[in-house]
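Each structure below appears as structure tokens.
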Structure P
Amino acid sequence: MERQNLTMSIPKRLLKKAKILAATLDKSLSELLRETPEQRVRETDGYSKTKNRQLKLLKTGYNLGTKGKVKLKRDELYDKR
């Protein structure tokens, strides 16, 4: 995968904690900082695909075997005996 360097600014305290965390996880700081954007992009892509699939299903509808006719009346459905 082709990479490109990035310059960013974060608070010194956060950088220090990130370095400690990276060392604890036996990762480089770059690897640790790369994980969050990768995860966010994957989540967003997955969400968009799922959303589009569900919207398509809503437009199409489901075959409930009734051929568009409901045989029961509302009162029969909510009969509280």
Structure Q
Amino acid sequence: MRVEFDRDTCIGMFQCVREWEAFEKDEEAGKAILADSEEREEDIFVREVPEEAEMDAKFAARTCPVDAITVYDDDGDQVIP
């Protein structure tokens, strides 16, 4: 499973930070940071989700008010918007 985070879309509500420790606050920028991620495109960050964190990653995606977080299964199919 992998997660994709669109930092440009993020509005800094930090609900994802409360749901999964991989997200951190960047209060100066007013946006979240996806730790240990790789920037694939401008402001699009991607990382693998450890098996034990899959539920947390899904909750982080579901709580994002602007759908800046997308979760994909191992086959590349979108699980959470």
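Among candidates P, Q, the computation of helix-only ellipticity at 222 nm (-39500 (n - 2.57) for each DSSP H run of 4 or more, over all residues; to 500) that gave -20000 used structure P.
Calculating mean count of other Cβ atoms within 10 Å over residues 43-50 for structures P, Q picks out Q as the one with the greatest value. Kindly point out which one of P, Q the value 26.1, 71 was derived from, the read-out being Rg and Dmax of the Cα atoms in Å. Going through each structure in turn, the value belongs to P.
If distance in nm of label points 7 Å out along Cα→Cβ at positions 27 and 51 is computed to be 3.8, which of P, Q is the source? It was calculated from structure Q. Kindly point out which one of P, Q the value 0.8 was derived from, the read-out being distance in nm of label points 7 Å out along Cα→Cβ at positions 3 and 19. The read-out comes from structure Q.
The numbers here are math on the coordinates, done by the rules we state, and not lab data. Just so we're clear, the structure is a prediction, and the values are computed from it rather than from any experiment. Cβ atoms are built from the backbone, for glycine too; each structure is taken alone.
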